[in-house]
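Take a look at these structures.
Just so it is clear, none of the values below were taken in a lab; they were calculated from the coordinates. Owing to the predicted nature of the structure, the values given are computational and were not obtained by experimental measurement. Cβ atoms are built from the backbone, for glycine too; each structure is taken alone.
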Structure 1
Amino acid sequence: MAHKLCMIPGPVEFDSEVLQAMATPATSHVDPAFIEKFGSAIELTRKVFFAPTGQPFIIAGSGTLTWDATAANLVEPGDHVLVIVTGVFGDWFAECISVYGGKVDLLRAPFGDRPSLDQIEAALKQKPYKLVTVTHVDTSSGVLNNIEEICAIVKKVSPATLIALDGVCSVGAEAIRQDEWGIDVVMTGSQKALGVPPGLAVMVVSKRALEVALNRKSAPTTYFASFKKWLPIMQKYEARQASYFATPAVQLVLALQVSLSQLVAAQGSLDQRFAQHRAASAKVKDTLESWGLKIVPVARDRAANTLTAVYYPSGVTPAEFLGKVSGKGVLLAGGLHPEHAAKYFRVGHMNVSVVNDSMLGHLDVTLGAIKSALQECGFKL
């Protein structure tokens, strides 16, 4: 079966060298060659997260596991947590936190928007929050949060509050400077802008947050996701020594090491990579808007650079449109937010589809498929 171009907001298209790194025979997790690669991946994670003092954790699992680890290690029963909601992933993270006894307050905005900085400041003044969580890019809405400014407000109003950033759809493509901005936890999954097939939960935890987790008053509420369990494993591998708690996803770690090496060693810098994603986002959004379509975020400065969420024009139905795009060899994603799912579709633009677009042509192919499908559905551009 012919491969269809995967232009959803993750999994993304992968670099051939990353895929080749996974094509290995059975490999022991204590093989010296693997130990070296795993240690390198841990070190490179700090560079990509701009977190020289942070502690990386690379664990077999999806990005959702990083929510679980954050909630289970940092939140004790009765702790107050403020969750800034810009889409369904904020709601789901709040649900995860409540499982571990956190008392959650939601600060939400209308679909396509984000809470104002004044609203966030006012919320922080209501009570002493143990933790505030922010979804950097909510994949269900395409809304981008201004995390640097949010961090500054938290530091001003409630400096003892820990800051956790869900960066699943942003790390590696949107600017994040974890140490500089004072973010205590940054979370992601392997399958989006990091450019690795699904299966790795990747996060970096600040010294402050790690201290909180290791000195909690209540008994641990997780086993597999315990920072206390995984910390010596990460430290040993970084020191190029074998260790064991649970079997790592060996082939995925090998692929991650290659991908992170590419990100760090790319011509220019990570800042250039962020700029490439901004340019690709502008190209997609400018083109769609020039055809008369409306994007979901209420303003461009609130729109993510890793995906574009766009409303269907009148008379165009999800099944017909997405089916026609698929028939042209391109996969897009429908809406995800339960209250608005039938109203919009989503185009992902991350990783090689962005940084190698001049060679691969993924953006033009995708826009061409969208244009043809709209016309076949009776929409006049």
Structure 2
Amino acid sequence: MEREPRATTVLIIVGGAMAVFAMTALVWWISGTPLGIDSSVYRAGGLAVVQGDDLYSSLAGLPDWAPELPFTYPPFAALLFTSLTVLPAQLCWGVLAMAAAPSLYCALRPFTDRAYLPVSLLGAFALQPVWQSIGLGQVNLILMAAVVADVLLLRGSRGCGVLIGIVAAVKLIPLIFIAHLLLVRRTADAARAAAAFLGATVLAAIVLPGDSVRYWTSAIFNDHFAEMKGWVGNQSWQGFVARMMPDGRFATAATVAGSAACAASAMWLVHRLHRAGDGRAALLVTAGCSLLVSPISWTHHWVWVVPALGYLVTRRPRVVALVVAVLFTGWTVAVVPGGGGAERGWNFAEALVGNAYLWVLLIAGGRLTWRLTSSKLEVLG
């Protein structure tokens, strides 16, 4: 049976991207060129486990060219990252980079029509959250693909929920998707996700008891990035408050009130969207909430813009998807003063541009709320 032309195009894009990243990793390794800051931290965390070093102290396994970043992930993540220790740092980056294209395909597939899948997949590489995640050697795309697969692609299967539990044990933010499963009345899936998370966490505690105690009692509150919270690269609600308001009780109140309002609004939206039969939009709402309420949402964490654009491109006016895509190419955080507290001195135009990711999400949430409360709309499709 002959393949459909679009399916062949998608296969070429995915395979081509994987080949390019594999070749890049190989050339960079042979030439000794630095590559993959975050993937080097993952590898160093795995080396700490293998060598019996303290996971949450200075990482001895970091390459000479890598900045001295701490390992901020749960112990279970370090157990998984031991698999990277058999490779040099650049090839570890290559492994994660090669997973980018299949992850993007998995995340886009349920959100867009086949006709738009090739262009959406190719265009995703121009988005800052994607190319930055790939450049750093981040796991964001893999985690997103796992959540999309669990919530949408594997729905009804016996193992549904397990992937969410595992990725939540790697990076705690995906725990919010267990709440999502409960909100959409998938209790059994939520229970499997919780069991998988607890099982992975207990396994890590058995293998790494000292590191587990330290993580859950102190390292989880790591303040390494506290002074960077107001940096333009942090597009969370807390980041916005840190940029726009002086430190103090009012800023703390604004952070708490804003986060609570976001969580409450998201719960209501997910409930209504589930009733309306739009599980895809409901998942995007939960993902958006996680980006807003997390203390740190670096620009490379915003990979959920990819399925969101896949969702938008199938709806009119399609110019909305184009505008959002342009905003997420990275120029908005590049043209404004950033770092060293420069954000506190922004004028109105700079605040408008520098917080663009946040504005897009807030406007989308407001627009969706208005549509769901209007009497004209019952089902979004």
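1, 2: which one has mean count of other Cβ atoms within 10 Å over residues 167-174, as calculated, at 28.5?
1
Using mean count of other Cβ atoms within 10 Å over residues 23-30 as the calculated read-out, with 10.9 as its value, let me know the right label among 1, 2. Let's see the in-between values first.
Numbers: 1: 10.9; 2: 15.8.
Only structure 1 yields this read-out.
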remark   = Matching 2.3 (distance in nm of label points 7 Å out along Cα→Cβ at positions 127 and 231, computed) against labels 1, 2 points to structure 2
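Suppose helix-only ellipticity at 222 nm (-39500 (n - 2.57) for each DSSP H run of 4 or more, over all residues; to 500) works out to -13000; of 1, 2, which structure was it derived from?
Details: 1: -13000; 2: -19500.
This value belongs to structure 1.
Consider the structures 1, 2: one of them gives 1.1 for distance in nm of label points 7 Å out along Cα→Cβ at positions 199 and 247 as calculated from the coordinates. Say which.
Working: 1: 1.1; 2: 4.4.
Checking each candidate, the match is 1.
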Origin of the value 3.5, where distance in nm of label points 7 Å out along Cα→Cβ at positions 71 and 191 was derived from one of 1, 2 = 2
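A value of 4.4 was computed for distance in nm of label points 7 Å out along Cα→Cβ at positions 47 and 343; which of 1, 2 is the source structure? Spell out each step's value before the answer.
On the way: 1: 4.4; 2: 3.2.
Working through the options, I get structure 1.
Thinking of 1, 2, which structure, once relative contact order in percent (Cα under 8 Å, 6 or more apart) is computed, gives back 25? Intermediate values should be presented prior to the final figure.
Numbers: 1: 25; 2: 17.
Computing relative contact order in percent (Cα under 8 Å, 6 or more apart) on every structure in 1, 2 gives 25 only for 1.
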